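**Student:** Quick heads-up: structures coming right below.
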Structure I
Amino acid sequence: MLISYLITVFNKETSIEGTIQSIQNQEGLQNIEFEIICYDDFSSDNSVKKIKALQKDDSRIKIFSNERNIGPSKSINKAAQDALGEFLIPIDGDDYIPVDFTKTILKMQEKHNADLLFGKSKRVSNFPKKIIHLNDEKFFQNLKGFEFCVQKKICHMGFLVKKKLWHESGGADEKVFIQDQSLPLRLALKSKSMVYLESYIYFLESRSHLSLSQNTNQQHHDRFFTCINLLETNKLSLCAKKGLEAQLISSMWKYQRDNHSYRALFSSIFIIYIFNKLFGCSPKSADIENWTLFFKNLTDVRKMYG
C-alpha cells in the first residue's frame, strides 16, 4: 500500500461525498495502490450513511467510527494508526484536492526524497479542476523546515507525509482540540527533508456555520497551546523560538480584538503585539503565565487537558 488518504468526519453530510470523489477522480493512480480512511467522530447527521453508499462501489473506502466525540486531533491520529500506506495525506471532510494533486506531490517527493511536503491552500466558492501553479518549490533540511513552517503559519491539511515521520513526531498534539496547526508544526520539527510547493494545491470550502473555523476563540486557544507545548521542546533555534513567541502574542491579541473590538486598541497586549512586530521583543514570563491562565479559564472552547 503506497498512499492512505485520511479523512476525519463530523457532521459533513453536505460535503463528504464531494471530498471523497475528489480523491477517486485523481489522475495517474491506475497503478498505485491506495486507501481512503474515513474516521467518523460520532456524527449526528447522515455522514456515515453517505460514506457507506460510496463504499458499496469502492472497496478502497474504509470507515471507522468513534463511540463518542473526541475531536479532530485525536481522530486524525487514530486514522494514521490504522493506515497501511507508506505515505499519508490528511484531508478535511469538507475540502477538495484537484485532479493532479496526488501525482504532482508524489513527483516532488521523489525528486527531493522528502519525508514531508506542503503546498498552498485557498478558500474558494468554486473548486478549480487543477493545481494553480505559481513558482518553483522550496526545499529545506532539518530544522530549517520547522523554522519556515513557524513563520509561514501553515494551518491546513492536504499535505504528504511519510507514515514513519508521523509516528516519530507523535502526530497531532492531542492536548489541543483542533489539529490544523499542531500537526504541520510537529511533523516539520521531526522532518529531515521538507518541500514547500509555491502553488495552490489544496482548496477549502467557503465557511459554513458547522465549520470549526467559525469558532475563532477555539482557534486562538488551540494556537496558543500548540505554541506553548512546542516551546517546551529542546534544541529549538532562536529563530523558531521567536516565531513561536510571536504566535503566542498574536493569539492573545487576536482574542482581545475579536471579542472587545476597539477597546482592544487601548490594551497592554496591543502594545506588546506592536513591539513584537516592529522590534521582535519577546514576551515576559509573567505575561505568558497570565495568558496561559486566561485561556485555560475560557468557557466556550473544547479543552483536552486537565
Structure II
Amino acid sequence: MRFAHLQAFWLCGIFPIFIILFWIGRQKKEAFLHSLSDLSLYQQTPARFPWLQKPWLSSLLLLGTFLGVILALADPRLPAGTARLRTGALDVILVIDVSKSMAAEDYGRLSRLEKAGEIARDLLTELQGNRVGIVTFAGISFRQAELTEDVEALRFIVTHWLSIDSVGIGGSNLTRAIETGVTMFPEDPSREKLLILLSDGGAQENLTEVLAKMTRRGIRVMALGLGSLHPSKIPQYDAQKKFTGYLKINEQIVTTRLNEDTLRQIAQATQGIYHRIEGNGSWNRLLTTSTLVEHMVTREEYPIFQPFLLLSLLAFCAQTLIRRL
C-alpha cells in the first residue's frame, strides 16, 4: 500500500493537543460535578452500560475518528494490474549479435538469432514510450536505428532486417559493438541509460577500457545469453532456405556454445544483470522485475480511502451514541 499524500500525516501533530484538551475537559467536568454535590454519590449512581463509560474508550473513539480522517486524506492506494515502465525517461540500446554462430539452432527450430528477434520484439513492447536504438554486429558493428520512440519502425527492423552476417564482415567483435552502442547515448544526465546485449558471448576479449567508459557514464548492461552450454553445429541454408550442410573449416564441422563468462563480466562491471535464455518466456517481465530500473517501474493503483472514512464515521457515531446511553 502506498500513500499518495504523505503530507497529510503532519496532522498527527494535533493528537497531543486533543489528548491535553480531553484531559482538561474531564478535570473541568469533575470539578463542576463536585461543585453541585458530593462526587462519590454521583459515582455510585449505576449506569445503564457501565463498561461503555470508561474514559479510555471515549479517548480511543476520539482518536479513531481523527485517525480515520487523516488516513483518508493521505490517499492510500493499492497496486493493481501489471507492472510497467514509466515513459519518457529511459534510453535503451539493443545490441544484437548477427555473427555466424548465432545461426545455431538451440531453441528447437529457432536459431539463436531468431530467438533474439523474438526477445527484442517483446522488449520493444515493454519499452514503449521510451527511446530505443538498435546496433547489430559481427566482425564490425552497424547502427541499425538511432534512438527513437517509434516502436513500430523498430519492430519492422527487428523482424525484417536481422540476418546472419548482415553487417557484411564475419567474426564477432563484441568490444566494438559495445563502443558503438555507448556513442549512441546522449550526454543527458536526466535520462537513465541501459544497454541490452543479446549475444552468445563470442570469443574472450579485453573489455576493460570500454567497461570503464560505461561505468563513468552510468550505463548499465542487461546481458542476455543465447545458446546452449553444450557444443552446437552451425547449419547453413541457401537462398531458398534449403539446408546445405553444417559450417566447416578445413573440412572440420565447426561447433559453438554460449560463452557466459564474457557476458557475466560485462554485466557485473556495470552493476547490471546477466540472464541466460533457456526457453519460451524466460525473459518475460525481466525489465520490470529486475533491479536495473526498479525506480522506473510503476503499476496502476486503486484508491482505498473509503474504508478509512467509514472507520472515522463509525468511531464518531459510536462516541455520540455512548454519550446518550
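The numbers here are math on the coordinates, done by the rules we state, and not lab data. A quick note: this is a predicted structure, and the numbers were derived from the prediction, not measured. Cβ atoms are built from the backbone, for glycine too; each structure is taken alone.
**Student:** Given that Rg/Rh (Cα atoms, Kirkwood Rh), for residues 221-260 alone, derived from a single structure, equals 1.10, which label among I, II identifies that structure?
**Tutor:** Attributed to the structure labelled II.
**Student:** If P(r) over Cα pairs in 10 Å bins from 0, in percent is calculated from each of I, II, which structure is the one that comes out at 6, 27, 35, 23, 8, 1, 0?
**Tutor:** Of the options listed, only I reproduces it.
**Student:** Moving on. One of I, II was used to compute mean projected area of the Cα convex hull in nm², for residues 61-180 alone, and the result was 11.5. Which label is that?
**Tutor:** Numbers: I: 8.7; II: 11.5.
The read-out comes from structure II.
**Student:** Also, quick follow-up: Comparing FRET efficiency 1/(1 + (r/R0)^6) of positions 125 and 253 (r between Cβ atoms, R0 = 30 Å, to 0.05) across structures I, II, which is largest? Walk me through the numbers before you get to the answer.
**Tutor:** Details: I: 0.50; II: 0.20.
If we compare FRET efficiency 1/(1 + (r/R0)^6) of positions 125 and 253 (r between Cβ atoms, R0 = 30 Å, to 0.05) over I, II, the biggest value is for I.
**Student:** Here is a follow-up. Among the shown structures I, II, from which was the value 1.6 of distance in nm of label points 7 Å out along Cα→Cβ at positions 157 and 293 calculated?
**Tutor:** II
**Student:** Where does the value 0.50 come from, among I, II, when FRET efficiency 1/(1 + (r/R0)^6) of positions 29 and 189 (r between Cβ atoms, R0 = 30 Å, to 0.05) is the thing being computed? Before the final figure, lay out the partial values.
**Tutor:** Details: I: 0.50; II: 0.00.
Clearly, the read-out refers to I.
**Student:** Let me ask you something else. Suppose relative contact order in percent (Cα under 8 Å, 6 or more apart) works out to 23; of I, II, which structure was it derived from?
**Tutor:** It must be structure II, since only it matches.
**Student:** With mean count of other Cβ atoms within 10 Å over residues 133-140 computed per structure, which member of I, II shows the largest figure?
**Tutor:** II
**Student:** If FRET efficiency 1/(1 + (r/R0)^6) of positions 13 and 149 (r between Cβ atoms, R0 = 41 Å, to 0.05) is calculated from each of I, II, which structure is the one that comes out at 0.35?
**Tutor:** Numbers: I: 0.80; II: 0.35.
Structure II accounts for this read-out.
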